[in-house]
1. Determine which structure produced the value 20 for relative contact order in percent (Cα under 8 Å, 6 or more apart), calculated from the coordinates; the candidates are I, II.
2. Tell me which structure, out of I, II, gives 4.9 once distance in nm of label points 7 Å out along Cα→Cβ at positions 90 and 106 is calculated.
3. Please state which of the structures I, II yields 223 when volume of the Cα convex hull per residue in Å³ is computed from it.
4. Output the label of whichever structure in I, II has the greatest value of Kirkwood radius over Cα pairs in Å, for residues 186-241 alone.
5. Ranked by distance in nm of label points 7 Å out along Cα→Cβ at positions 146 and 162, which of I, II sits at the highest value?
6. Figure out for me which of the structures I, II the number 41, 34, 15 belongs to, where Cα extents along the principal axes in Å, for residues 98-169 alone was derived from the coordinates.
7. Assign the value -20500, calculated as helix-only ellipticity at 222 nm (-39500 (n - 2.57) for each DSSP H run of 4 or more, over all residues; to 500), to the correct structure from I, II.
Structure I
């Protein structure tokens, strides 16, 4: 198992859909320890992750699962304390924070205060609090570069050739783009996801100062992924399976340059095209 100078990966949450696919691919295609979260049912989620296609038996000892509710900061803080204790001197190499909830409002009259608050707590404040507690684990300018891992996957798939810098990714959405909004509706979801564009930019500016080219932050749009989250909107849309979206996004992320004039701090989709704010 890689660790220490190789770093660790994190997926929050990893209970289903895209997060589950990210966790399975990281366990299959890297040798990194993988920290994953779920809001409930740790045992059941652990089983779902480890029984995925091609996930090797060796993955069991590399997976650490925490019960985290992004609406409860104390659970995030407890996870951070455990990471410091269990992975000392191990920087965060690849983070994928993907919390999301959708309350559909087709007209202003359908806006419900409690539901809208829920949207902002999960889609905006959730990523913000994860960033707050996880930023301490990202490398500083003085941190040595990550060592390369082996060249073969642990589950028979191609190994991810991880870069020597850290990548912190947070899930936005194309409907969070103001410039792309041509149909309206989904008020609280659009507004809360729009904040992720700003969070990625602001966090990356912080990392430029703290980490230099040793770490970058970026926002992502995964496409319309075939999950329970999107099941009401499958008809007539180009759909991606969670594993396909995760594979494409990981390929893009590990190929990103940490140069200051590159794509860091921006939002990119699963095709590698920029999604403008």
Structure II
């Protein structure tokens, strides 16, 4: 009886992933010099936005960005209400008096929670764009559309002119230093959204805007818990998320400027 020899060969190991120069030079959660700059810019932007959001006259300069932020926040309320069987009675989006969504039916706590949670998630996405040019390029399309949509409800000529200016700035930033400027634009939007509860509560408690903050609405919905407790809870929630997204950016996007430019050049390259 003839036997046949069977040849075996050892399994081939998977290729070792190639690390970038900055990944090899820095541990996963140790920020590079560029990432340290981003962290400082986030702090500076938080202070600047708080001032621009509330100071009379000056706050008009960011009306289009406020409309984008407030509009997304209210859209999250609307989506949650519809998903839970509610009916939308009225929507208000205004850069001065804030936003409001009047709902009939649905799940009140889910609808109310969706506003701050939705602002946090969108803000986190734009915050990540501050760490990577390619992500900023992709999200710039969402920002471009989002700036225009609120104009359906706007009749203020200054806001319309400013919106055109912000759109032109968004397009122009594509052609500055291989679209690096887009990172800072998106980062500004990210900070504005992910810390929305801070501006919302400040508007309500200190500047007495017409529409209540969601923290006040939670106190009405759950009267045993005071409004300041709800405000503290949601502020801590968004600050923790801000820290989490920063750690994600540090961990996932350890690229040098040259590596970032090369990566971004794979998607609609510019000079």
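1. I
2. Working: I: 4.9; II: 1.6.
Source structure for this number: I.
3. Clearly, the read-out refers to II.
4. On the way: I: 13.6; II: 11.7.
Between I, II, the highest calculated value is found for I.
5. Evaluating distance in nm of label points 7 Å out along Cα→Cβ at positions 146 and 162 on every structure, the highest lands on II.
6. Working: I: 55, 35, 15; II: 41, 34, 15.
Derived from the structure labelled II.
7. Details: I: -10500; II: -20500.
So the calculation was done on II.
No lab work stands behind these numbers, since they all come straight from the coordinates. Since this is a predicted model, take the numbers as computed values, not measurements. Cβ atoms are built from the backbone, for glycine too; each structure is taken alone.
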